[in-house]
Structure 1
Amino acid sequence: MSSKHAHNHRQIKHRKSQWSEKSPLTVPYESQEALREAMRLEGVSAAEYNDLLWIMAQESGGVVNAHNSASSARGLFQLLQAQYDLNPHGANSFGNPVEECQGGIHYIMGRYHSASNAKAFWQTHHWY
């Protein structure tokens, strides 16, 4: 292993070790209610709620229109700019917690087919 590669490997390992799971109980009530409403609008089973809430807790802590200073990730589910169109009104949906949840649901169901699959991937990789 080259010294540059070893240094990068140590940085990645160090970043992963800094992560600690955030409790879904810390997500503000308003964001929890927005998730329930978005699930109703999207026809998503209530059985998906706990896993969706867990992902939201890890991604944004339930902060509406959260911005990631290191990337274009934004919103309750930290969609990247290439996924903003998954929101009902694209980038204009940011600031509307129900629409941010709808975008997150579209991303998760489209890519992982279930919230439990997305959560399992997240737990392994610390991103989704």
Structure 2
Amino acid sequence: MRRTVRAVGPASAETVWQRYVRTACWQTWAPQIRAVEAEAELRAGMRGRVVPVVGPGVDFVVEAVDHEARTWSWRVRVGPVRMRLWHAVRDDPPFGAETELLIEGPSAVVVVYAPVARLALRRLVSQGGGERAR
């Protein structure tokens, strides 16, 4: 199953892109993520693990990163469940930025994950990025 989720917010497209590129930032805007075990910046071929707030770790491989187009894609795996995700960030004047996520995977997982992803994307494009106090 495939599902697309979008969000628009006041942060600039470059700010949103940098929140993606810097893996240490992921937990500041994605409430489902407790930590990321990976290199500091996204690159094609990078492998890592997302540590969720609840549940088992999620292994991933970044398939592609295009800094100029502000797009990236990755494959994730939790046990036998595999998914692919494609991300894009665009300028959206006068609002700021739009981010889009295409999720592909088993229907039950996509249906459950899409609302969580929508919340994370809304925080991603917010002016503050949803930063948590440390």
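Nothing in this text is a laboratory measurement; each read-out follows from the coordinates by a stated rule. Not measured: the values here are computed from a predicted model. Cβ atoms are built from the backbone, for glycine too; each structure is taken alone.
Overview of results
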read-out: Label whose coordinates, when FRET efficiency 1/(1 + (r/R0)^6) of positions 26 and 82 (r between Cβ atoms, R0 = 30 Å, to 0.05) is calculated, return 0.60 (choices 1, 2); value: 1
read-out: Ranking 1, 2 by mean count of other Cβ atoms within 10 Å over residues 50-57, the structure that comes out highest; value: 1
read-out: Winner on relative contact order in percent (Cα under 8 Å, 6 or more apart) once structures 1, 2 are ranked, highest first; value: 2
read-out: Computed -17000 for helix-only ellipticity at 222 nm (-39500 (n - 2.57) for each DSSP H run of 4 or more, over all residues; to 500) - originating structure among 1, 2; value: 1
read-out: Cα extents along the principal axes in Å from the coordinates reads 52, 28, 26; which among 1, 2; value: 1
